Structure 1
């Protein structure tokens, strides 16, 4: 009997020494496992009680339970002390932060991602022209992504979108930022003038020029008396400001998009060459600005009377613009997270 008591006393002494020396929460957890874990010292002693007499069980059973409770209480107290101490130290470090401290010269500096750079530049250009910045959900319903944009079910244009459908009924990852113009028309007072840069998603075969995620920018202007000439003027003003040159030459080609009528493709004369280069594919022209007049059906779907109001919409690929600006040949690099690539920007 005295042997069992001696072992309990030895364990208590060992525990008190260990818990007093613990300086980290993980140290306290290690002590808990050592003494009261499934294979700890106290459970092992309790297993030995089964071989003891009834009198020994009556004497040492309660003592072992009390010892276990003593350990658990001490562990909880010590863990709280360490957590509180760490929080106080962190608060003190913030409060006493030395703003004049010297930054080591070897410290690596981060840079803004090329997507962020291009989005900021596009936004600043349109903000200077009086536009607002719109935003919308990346998870859309069928109506906002297709139906309200004059793309009903079984419309051939749906085949071009390679949609990523979700398990949730009639929901998908948006295939274009044109969905945001519907939200804008539904929620904002007329007149409306804004752009909506953002991520879009397609079920594409990934290669150097295609990815499942890429960036687009949608533009929308609705008011009374809006015509195609306003669209052409906006396109030329934006391109001149963005590429920082007054010598912007554009050409107009007919184009088809279900949500505009008539639709056009606006090209600009290549600003990177005079005689043809890899950017313009030796044609001296770069496709930049598909758009057109907002289709009357799209206006009606948002509760806007097409007999009173008209407007234009346009869109362009921000991923393509980034690649043009920086001479990037592989779109996958933009979402790769590769540090050597990002350091260039």
Structure 2
């Protein structure tokens, strides 16, 4: 008697082959480093390839790829205007109370900017960005980050007078038409929570480091008048077919702001292709990067220098999300977005 398993009817190989033949082949997008993206001719970008740069010109320097906010504004005024939380954004000035004494404080920032460009084999007018400007879609981009809806009235800069420096001058956050307001939380992964616990033991009455990053953002498809200005960034002589941004306006620690922006333009000479230029910008508190001496004297924390961790150069880095470091996080987020645009 034959074994019951071998007696079961099997799907003929020819049927299996037919099924695979009927399924479209798919190759995920991969990043390829380039010296610059602005002005890069899309014709030279290979299929399923993301031309990527974050200007980390000196890998030996932990802070390579970061630029002081003021210098960023002078070097790249269009980026500063369009990739900051809003065009009039400046480094924060606020009052800080220490031991019962209120003191004015100016907070210096350093900026990380990632730029990418890729081709989607679909016509620009067939891509509906409103399908992607949702909490479920953002959750798919990075499952390690949890998101929930936030009432615009509960946005921290709106309701907390101490956070007034983070307000927009033209309107309250999340009150533009067709905007999704989001509260997000990311729990640090791998060895980072242990490192944070050890680092907090060095603090003598100072503010402790949280084992999570929480942030608030608004997600929206830009109206045509705002989207049209983005040719200043892309340097592509074609009308903007659509643009979507996630604008992070409040973070509990380390960062002051962040922005993910994707700009869609029709490919020259091929109406069935779309050129996508994507950006990820993060404003980092400069004093966080300066915390070196107290870590260097503790052997187990020598690899927890904030600049090394943020730029993905530490043994504490892990995973594919924020704990992997900003460069890895930016690459993975942009690649996930490229895959989604091409598939859906």
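All of the numbers you see were taken from the coordinates with simple rules; none came from a lab. Everything numeric in this text was worked out from a predicted model, so none of it was measured. Cβ atoms are built from the backbone, for glycine too; each structure is taken alone.
For which of 1, 2 does relative contact order in percent (Cα under 8 Å, 6 or more apart), calculated from the coordinates, equal 14?
It traces back to 1.
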Starting from the value 0.85: which structure in 1, 2 was FRET efficiency 1/(1 + (r/R0)^6) of positions 168 and 240 (r between Cβ atoms, R0 = 30 Å, to 0.05) calculated from?
2
Using the calculated result -6500 for helix-only ellipticity at 222 nm (-39500 (n - 2.57) for each DSSP H run of 4 or more, over all residues; to 500), pick out the matching structure from 1, 2.
2
Compare Cα Rg over 2.2 N^0.38 Å, for residues 32-199 alone across structures 1, 2 and report the one with the greatest value.
1
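Computing distance in nm of label points 7 Å out along Cα→Cβ at positions 40 and 128 gives 6.8 for which of 1, 2?
Working: 1: 6.8; 2: 3.1.
Answer by label: 1.
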Figure out for me which of the structures 1, 2 the number 3.5 belongs to, where distance in nm of label points 7 Å out along Cα→Cβ at positions 56 and 136 was derived from the coordinates.
2
Label whose coordinates, when Cα extents along the principal axes in Å is calculated, return 83, 61, 42 (choices 1, 2)
2
